[in-house]
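Alright, structures below, take your time with them.
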Structure I
Amino acid sequence: MEEKNSCEVPFMDLRRMLSLEKKGIEQAFSRVFESGRYILGQEVRSFEQSVARYLNVKHCIGVSSGSDALLLALMAFGVKAGDEVICPVFTFFATASSVARTGAKPVFADVCPGCFQLSPSETQARISSNTQGIIPVHLFGQCADMEGFKAIEEKKHLFLIEDSAQAFGASIGNKKAGTFGSVGCFSFSLLKIWLLLAKLV
């Protein structure tokens, strides 16, 4: 009986990804350790400035996670109990749980078949007198239909928070994900497009 050659393909080879930017990452960690500033400090400020330049926006604020970024954005808009915020049915739980953490109600709208992005027409159908805003989620490195959402935002006077955790660097024309709406929220956890973090450090 002839043996078959097998080859295991790892889900995510972090060692290989790290090797591509290892020197820069080690230098960045070294600067943080030497400064003794493990939160805030010059490294965070430099990161915020790099991201703001890359996105071509005025401000970028580093927080502990994409979930906290969503929560802080909602709090900045004064979202509270009794309010509704429209979210896609297909997303990471943080999108809806951030809304729930404010006491507001996440209202789910369906996605477009084929691209799995929140559908503007389905969103329009879910708007009520309690709706304060919309959180389209850019997925798989591609942008949601921001032209459709901008039209709804302007017509209905709602806020538009972009959950761009899985699309850092994606763009429509010359405009990057996270820069179309009122606020863009990102995440740099290992399951996201995290090598860009190394490029920005």
Structure II
Amino acid sequence: MLNIQIRIFRRENLLPELLEIKKKRKTLGITQTELSKETGVSQSLIAKIESDSIVPSYTNAKKIFDFFELIHEKQDAKAAELMTSKMISVRPDANIRSAIKLMEKNSVSQMPVIEDGRNVGTISEKTILEKINKNKDAANVLDSRVDAIMEEAMPELREDSPFQLISSTLSHYPGVIVVKKGKVTGIITKSDLLNATIKNK
């Protein structure tokens, strides 16, 4: 009887916070799939929790809240601590063929275009494919310069930018470029934020 009362107490006290899971996840800019990967709780269960169609076990709920707590503890970190300094990038005067090879080699689908230490654009597989589909001569696209088809540059943040600003920006962009006195010093993606959290587990 006592064990049943404890379980009921735990569930009743978890309910208010369960309703916050979706809000917290979206604030961090992560998907249900990403949250599932980091917590070990299935994506389908997370979806049911967020739609308020199921009350999870105490163990699964704790896994999710523990992850959010780790993220919260990391919120004092600045961009300089979270960024990847060895970033994959391409020059604007490089041709599209070399950009494709560079993305394939490093298993990325997009990368920043950097010129003399400055963030000038973004090149992606999606943009390249769109240009090839619109142009009858694929070779012409592949031989063209990166700056001929590159997209706008990823947003820039200073090295002392706080975690919350970085997380908020990443909910709208695939990455943010970290700069110091106008010069690029690194890049931060969602994976960088999640990996920083994992290191503290």
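What follows draws every value from the coordinates through simple rules; no lab data is involved. A quick note: this is a predicted structure, and the numbers were derived from the prediction, not measured. Cβ atoms are built from the backbone, for glycine too; each structure is taken alone.
The table for this structure:
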{"item": "Structures I, II, by Kirkwood radius over Cα pairs in Å, for residues 29-68 alone: label with the highest value", "result": "I"}
{"item": "Entry that produces 32, 24, 15 once semi-axes √(5λ) of the Cα gyration tensor in Å is calculated, selected from I, II", "result": "I"}
{"item": "Test item: P(r) over Cα pairs in 5 Å bins from 0, in percent, for residues 21-124 alone calculated as 2, 10, 16, 15, 11, 11, 13, 11, 7, 3, 1, 0, pick one of I, II", "result": "II"}
{"item": "Identity of the structure behind 0.60 (criterion: FRET efficiency 1/(1 + (r/R0)^6) of positions 45 and 117 (r between Cβ atoms, R0 = 35 Å, to 0.05), calculated), options I, II", "result": "I"}
{"item": "For relative contact order in percent (Cα under 8 Å, 6 or more apart) computed as 23, the structure of I, II it came from", "result": "II"}
{"item": "Identity of the structure behind -12000 (criterion: helix-only ellipticity at 222 nm (-39500 (n - 2.57) for each DSSP H run of 4 or more, over all residues; to 500), calculated), options I, II", "result": "I"}
{"item": "Distance in nm of label points 7 Å out along Cα→Cβ at positions 85 and 165 - highest-scoring structure of I, II", "result": "II"}
